[in-house]
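Colleague: There are structures below to look over.
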Structure P
Amino acid sequence: MPPARQKLLEQEVVFGALLRFMGYSMLGFVLVIGAQFGVKLYLQNQAASIGDNIARLQSQVKKQENATTKEDIANINNYIADYKDLSQGIPKWSKVLKAFALLPPPGVVINSFSPDFDTKTITITGTALTRDAVIQLYNNILADSKEFTGIDYPLENVAAPKNNFFHFTFTVNDSLLK
């Protein structure tokens, strides 16, 4: 073959190889782009699925937190309701103390002040410098019939003329306990 024809055949072989190379390169390029596009779609689908799972889990956690919070609030409300019920059912003894504090005359020391919540009675014990002070305390409690009634009068309270140990029991009127 003539050298020009050989050169032409050589160039055709190189050109064919180059075309095949370009074809394979394009095919590889299209396959890589297609694979990337497929991976992108897969990852987007996975991200959406994971996002939905996260949202669902957050919803469950909020529900659980809300349930716990609601339960805590209900318990606190129950404590408050119990306190209100108890406080309404218990007489107001501070008014009783205020009313009684005015009654002991000078020379009288109250050692104990014991209320009985069920019977609404008070038992007091103490000492007085004189018998007259004990009698005066008795008369003061007896005279305050608006707040106190039913005072007992044990004779042993006035047995000694000086340094008397005494004890009285009397009832508190309901009007003072409200």
Structure Q
Amino acid sequence: MASDDMRYHLELYGIHYNDWEIDFGTFADHHKILVEKYINDATSTTETSEASDTNKFIYPFHVKKIYFIEGIIEGQITVASSTTTSTVTSYRVSVGKVNDNTDIESELFSTGWVTVADSLAWDSTYSIGTEMVYAFWIDAWEKEELDEFDRIYVNVEINADDNAVIWHSNDSTYNDIFIDIPLRL
């Protein structure tokens, strides 16, 4: 394989960090971030968000001055019931970039809407809900260029009852939100 065909894989995990706010482009006072490694378990984080909320996770760091997303993006998201049984009907995961100079968000790649019909039970005796992990793959063979003023973000959209939550726990045991983005540097 020629060196120009080699890919670097950026493996990222979505967490909600309570004490650090991101201000980049359209992301103001933002707490949902993508990290390459989980941080200390004692760190102040939030484990879940309402599934129907805006769930955008930004990678707030430079990758390289100019680089390209190209290849197959893969990952997973975790949805669960909270307080009562919930139904998930569809989900969509997209990868985008946000520019700090122009404040423009651009969706680059998406799964499209994936239809599911999952009932997530709630056990009131033990106060736990059923979790469902959805794996996804996104074809990103039409390369997209990013530069020093761009940051990658992942948007998770879920159509579900109001009592469904998306997990983004700072816990390496489960990898609630995981994405592998192939980069050509």
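No lab work stands behind these numbers, since they all come straight from the coordinates. Here the structure is a predicted model, which means the values were calculated and not measured. Cβ atoms are built from the backbone, for glycine too; each structure is taken alone.
Colleague: Could you figure out which one of P, Q the value 3.5 for distance in nm of label points 7 Å out along Cα→Cβ at positions 44 and 124 was computed from?
Modeller: Label of the source structure: Q.
Colleague: Right, here's the next one. Which one of P, Q has FRET efficiency 1/(1 + (r/R0)^6) of positions 28 and 68 (r between Cβ atoms, R0 = 35 Å, to 0.05), as calculated from the coordinates, equal to 0.80?
Modeller: So the calculation was done on Q.
Colleague: Right, here's the next one. I have 17 for relative contact order in percent (Cα under 8 Å, 6 or more apart), calculated from one of the structures P, Q. Which structure is it?
Modeller: Corresponding structure: P.
Colleague: Further question on the same structure: Work out which structure the value 22.0 belongs to, where mean projected area of the Cα convex hull in nm² was derived from one of P, Q.
Modeller: P
Colleague: Can you say which of P, Q returns 1.9 when distance in nm of label points 7 Å out along Cα→Cβ at positions 20 and 156 is computed?
Modeller: Computing distance in nm of label points 7 Å out along Cα→Cβ at positions 20 and 156 on every structure in P, Q gives 1.9 only for Q.
Colleague: Supply the structure label, taken from P, Q, corresponding to helix-only ellipticity at 222 nm (-39500 (n - 2.57) for each DSSP H run of 4 or more, over all residues; to 500) with the calculated value -22500.
Modeller: The read-out was computed on structure P.
Colleague: Which structure, out of P, Q, was semi-axes √(5λ) of the Cα gyration tensor in Å, for residues 12-51 alone calculated from, if the result is 17, 12, 11?
Modeller: Comparing all candidates, it corresponds to Q.
Colleague: When Rg/Rh (Cα atoms, Kirkwood Rh), for residues 36-99 alone is compared over structures P, Q, which one is greatest?
Modeller: Max of Rg/Rh (Cα atoms, Kirkwood Rh), for residues 36-99 alone: P.
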